[in-house]
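What follows is a set of structures for review.
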Structure 1
Amino acid sequence: MGRVLITTDYLRPNDDIDNLLKQHGHETTFAPFESKRDTTQQMSLLTGFDAAIIASEPITRDMLASAPSLKVLARSGVGYDSIDVQAASHYGVRVCNAPGSNHYSVAEMAIGLLIMSARHLANVTSAVRLGQWPRKAGHELHGATLGIIGYGPSGQATAKLGLALGMKVLVSTAHPSSSDREISFTDLDTVFKSADYLSLHSRASGTGPLVDEAKFELMKDSAIIINTARGSLINESALAAALSNGTIAGAALDVLDHEPMTDSSPLRGLENLIITSHLAGQTVEARLRAGMIAAQAVIDVLANRQPDHPVN
């Protein structure tokens, strides 16, 4: 039997994930991550546990050093930028994630944000609530160019939705697919220059933002950038400047470099920007898939079996 900490905020006692862990003889403790923990809470969070299922909560080297019994950290999602994976490896902790659990949800969100931006829906709905009746013309997506950076599961799903809408799809990826004949695979700068709508689906670069002032300068002044991947992919100060001075027409972000949005964020107050609260992967269906994959990783590692989706 192992002690399992669950901090993912949407997982609950006696849900399917909890019951699966209990069926395998494990004891669960819930400590939902709903806001920033103080230093004392953070340092003691993992202490005494054999496993943890986490969402995007930061897991630092010091936290891992304080948890000598910990054997596995299972992400109830795809990205693991918030985990010090090198430190986890140093302390013998397996890190696992849940790839493929939310790519349909992420793709649908990316296209939803794209449509909202193309038709000015955020500003229109806000104005109507205030008693106004705006009639600003938007743009059709049919015939427009959708640029996609990164071609993992969510990038592929987004490309298919773009094709279904009659868009021309350009992709920059290190792993082009010869079977996707309707899609044009090209270099990064060509995607930036050509896209009417640019959707990010890549991993964090590890060397700073992928999209900076120079990349915004490549884009059309009518272009809109969509980010449902990782906040660190975009230099937010450069984005704020590009939106303010008309270098690009708009942006829609589901992820930020610092979440929740800070009071000092340069993105506050920009009317040509849509921001949502890291919801792309948050559907009932995706949450269940991700939670079950994370629980299975815990079960496998604690039973000394190889997990399906190891990161380290």
Structure 2
Amino acid sequence: MRDAPLMLCAGEALTDIIDQGEERWVSRVGGSVWNVARALAVLGEPTAFAGAISRDRFGDALWQASEAVGLDTRLLQRVERSPLLAIVEKCEPPRYFFIGDDSADLHFDPAAFPAGWADGLRWAHFGGISLAREPLASTLVALAQRLKEQGVTISYDPNYRNLMEEGYEPTLRRMAALADVIKVSDDDLRGLFPRVELDVALERVRAFNPAGYCLFTRGGQGASLFHGAQRADARAPKVAVVDTVGAGDASVAGLLHSLARHPGRPLQSHLHAALAAGSAACLQAGATPPQPAAMHQLFEQLEGEGT
């Protein structure tokens, strides 16, 4: 395949249906893995999104938003199935449920990819609810395994949702063991390891692949980045927050962008890149990719502070 992408994000793209009160609802494009893909594309990485979406107006919106940021759509499949919807009844704290028992995302088929699609691939990101929905989950885990065997660097963000309350542990273990880069938040750990202290839960995740990178975010309290025996800590830069939707996904993109473009950076700088991207995403409403100029400014601010 000509001009094969360097980065791949494989998983779910969905539509959030958000309660505005008084029986008014608004739809917004989204999906954790798709958000990471869009952020990487905006930051200048040749990125493809791999997944399946519907052929209706919801699928049209996802396709158009993908094209708008320059995502490679050759691995984005459209099928005659209903859309995957996330019904957001409340935002703070979040309360939601998903509609999509036989939706388009579940019919994703990597066997239909064009020849040579992975020839230039160097990084691949997985996570979100796509890894908690069969048969899609098994398809994606198998894809991650194949890419790992081909020398592709694997990134994984479980991005905990209530679909993962039962039966998710084997997937967590396998994906964390495969992943060279793992991102988890404090909320993820509380959901994945209920009644377990955060420090203990984090060590359990890191134990799956002790030599890999592990980004642990704590919202406005900052984050830590581990790599083997190394550790870096930093506070998030202070910004005028519009909302925090998509900030975690942006931080993943910021870290992958830094690791790919600047492999020789110290660990602290890679952490600053992740925090800068996540904070830049908070300057805009919704799961909007961070703007490169804002990310760069926040990164330079953190580097100058030496935190």
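Read the figures in this text as sums done on the coordinates, not as results from a lab. Keep in mind that what you see is a predicted model, and the values were worked out from it rather than measured. Cβ atoms are built from the backbone, for glycine too; each structure is taken alone.
Name the one structure among 1, 2 that distance in nm of label points 7 Å out along Cα→Cβ at positions 147 and 179 of 2.8 was derived from. Source structure for this number: 1.
For relative contact order in percent (Cα under 8 Å, 6 or more apart), which of the structures 1, 2 scores highest? Write out the running numbers ahead of the final one.
Details: 1: 18; 2: 15.
Evaluating relative contact order in percent (Cα under 8 Å, 6 or more apart) on every structure, the highest lands on 1.
Kindly point out which one of 1, 2 the value 18.4 was derived from, the read-out being mean count of other Cβ atoms within 10 Å over residues 115-122. Only one of 1, 2 returns 18.4 for mean count of other Cβ atoms within 10 Å over residues 115-122, namely 1.
Which one of 1, 2 has volume of the Cα convex hull per residue in Å³, for residues 83-154 alone, as calculated from the coordinates, equal to 147? List each step's numbers first, then the result.
Details: 1: 147; 2: 113.
Only one of 1, 2 returns 147 for volume of the Cα convex hull per residue in Å³, for residues 83-154 alone, namely 1.
Supply the structure label, taken from 1, 2, corresponding to log10 I(q)/I(0) by the Debye sum over Cα atoms at q = 0.07, 0.08 Å⁻¹ with the calculated value -0.31, -0.40.
Numbers: 1: -0.31, -0.40; 2: -0.24, -0.31.
Here the read-out was taken from 1.
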